[in-house]
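Please treat every number below as a calculation from the coordinates, not as lab data. None of these values were measured; they are calculated from a predicted model. Cβ atoms are built from the backbone, for glycine too; each structure is taken alone.
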Structure 1
Amino acid sequence: MLNFKEKEHYNYADLVALVSFLRSEHGCQWDHAQTHASIRRNFLEEAYEVCEGIDLDDPAVLKEELGDVLLQVVFHADIERERGRFTVDDVCDKVCKKLIFRHPHLFSGGEAQDWDELKKKEKGVRSKSMLLDGVAKSLPALIRAEKLREKSGGEPPFPDAEQALAAYRASEASEDAANALGDLLLAVVGSATERALDSETALHRACDRFIQSVSKSEDPS
C-alpha cells in the first residue's frame, strides 16, 4: 500500500504520486492495464466536458473537469515514465521552453513577432503543404476544415458552395455522394470562415434549436 497521508488540500505533486501508485503493480489493476490507445477517447471526452464548464460559466464544473483533464495528462506521462521515454517534468519543460520561444519580446530582448510565424520557425515549416499537414487529423472535421481554410489563406480556394450543392444533388452512387457531401461541407466551412463565423458553434446552436423544436412539438400545452 502507498504510505499516503490524508490531507485537507492536495497539490500537483500529490497527483503525480497518486497516479504513479495507481499504475504500479501494487495499485489498481485497471489503471495498470491501460495504454495510450485504450484511454484516448477518455481524453477527448474530458476536454469536451471542460468546454461544457466554460459554456455554462460554472466554476465548480470547470474546476472538476480541468482536474479530469490534468489527470489524463499525468496518466499519459506516467505511461511514458514507465517506458523510460519521458516524464511529466519533461512535458512541463517542453511547454515552458515553447512559451519562452514564442514571446521573444518578454524573455530575450527581442521584438514581438507574429505568433503563427514563430510557430512555423519553431516547427521548421518550409511550405504550405507542411503547414496544412500539421493541422491535427484528430480534430472534429468542422474545426479541422476551418483551420485548413485559415492557414491556406484562401489559396487554393475551397470548393464553391453552389457548385458543390449541385454536384451533391446530382450524385447517385453512394461513394460519389459521400465525396460530394464532403466537398459541400468544405465549401460551407469556407464560406463561414470568410464571414468570420464559427462553423462548429453554428452547428451546435442549430442542434439546440432542433432539440427545442422537438420539445415544443411534444408539449401538450
Structure 2
Amino acid sequence: MTKRWSGVEKMLVLSVSFTMFLLVFRLFYWGRIAFTFYPWNFFLAIIPLLLSRTLYKWNKLNVKSITVLLCWLLFLPNAPYIITDIFHFREREPVTKWYDLLLVTSAAWNGLIIGIVSLLQVEEFLQKHLSLIKVRIAMFISIIACSFGIYLGRFLRFNSWDIFTNTDRLMHSLAFQFLHPQENIKTWAFTVLFAAMLALVYYTIKNLAALVRTY
C-alpha cells in the first residue's frame, strides 16, 4: 500500500510550517503586518508539487497525463519564484533585522526545494516512457521555461492564469520578448543565469547521495 506522505513530503511540510511560524510569531510579538504574500505564494508553489506527485504515481503517458504535465509546467515557476521575494527584505523597525532575514531566506529555501522535488518527480515519471536523452531535453526545457516564467512574474507581473484571463496582453509581451531579443537583454540574461543556478542546485541535490559516498 502506497504511503500517504513520503519522508520528503513530511520534511517539506515541516519546513514550510517553520516559515509560517516565523510569520505568525512576527505578527503577534511585534504587532507588525508584513510579508502577507507568503501564504498565497506558498499555496501557488504547492500546486506544481501536487501535480507532479500525481504524475509520479501514474504509469501511462496519455492525453490525461500530458494535460497534467502541461499544467505542471505552467505552475512550476510559482515555486522557485519565492526566491525573488528576497527583494522585499529591508529593515522594518521595531522588528529585529536578523529575524526578517531568517524569514525571507527560509521562505526562499522552501520555494526552491519544492520546485526541485517537483522536477525530480516529473523526471521519474518521464523516465518510465522516454529515452534518457529525451528526458534530459525535457528537463532542460522545463528549467529554462521555469526561469523565463519567473521573469514574467517578477518583472512583468504576469500570473500563471493570465494565459486564460489575459491572453492578448501575455501573447503580445511574449512576441516582443522573442522577436526583439536585442531589446530584451535583461530578460534573457536573467532567464539564462537563473536557469543555470536552478540546474546546478537540481543536479547537485539529485546526485548528492552518490557524491557523498564517493567523497
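Here P(r) over Cα pairs in 10 Å bins from 0, in percent, for residues 61-108 alone was calculated and came to 25, 33, 31, 11; which of the structures 1, 2 was it taken from?
Going through each structure in turn, the value belongs to 1.
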Computed 6, 18, 27, 25, 16, 6, 1 for P(r) over Cα pairs in 10 Å bins from 0, in percent - originating structure among 1, 2: 1
Distance in nm of label points 7 Å out along Cα→Cβ at positions 69 and 133 - structure with the largest value, from 1, 2: 1
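Who wins on relative contact order in percent (Cα under 8 Å, 6 or more apart) among 1, 2, i.e. which is largest?
Structure 2 comes out on top.
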Given 1.7 for distance in nm of label points 7 Å out along Cα→Cβ at positions 5 and 45, calculated: source structure among 1, 2: 2
Parent structure of the calculated result -24000, given that helix-only ellipticity at 222 nm (-39500 (n - 2.57) for each DSSP H run of 4 or more, over all residues; to 500) is the read-out and 1, 2 the choices: 2
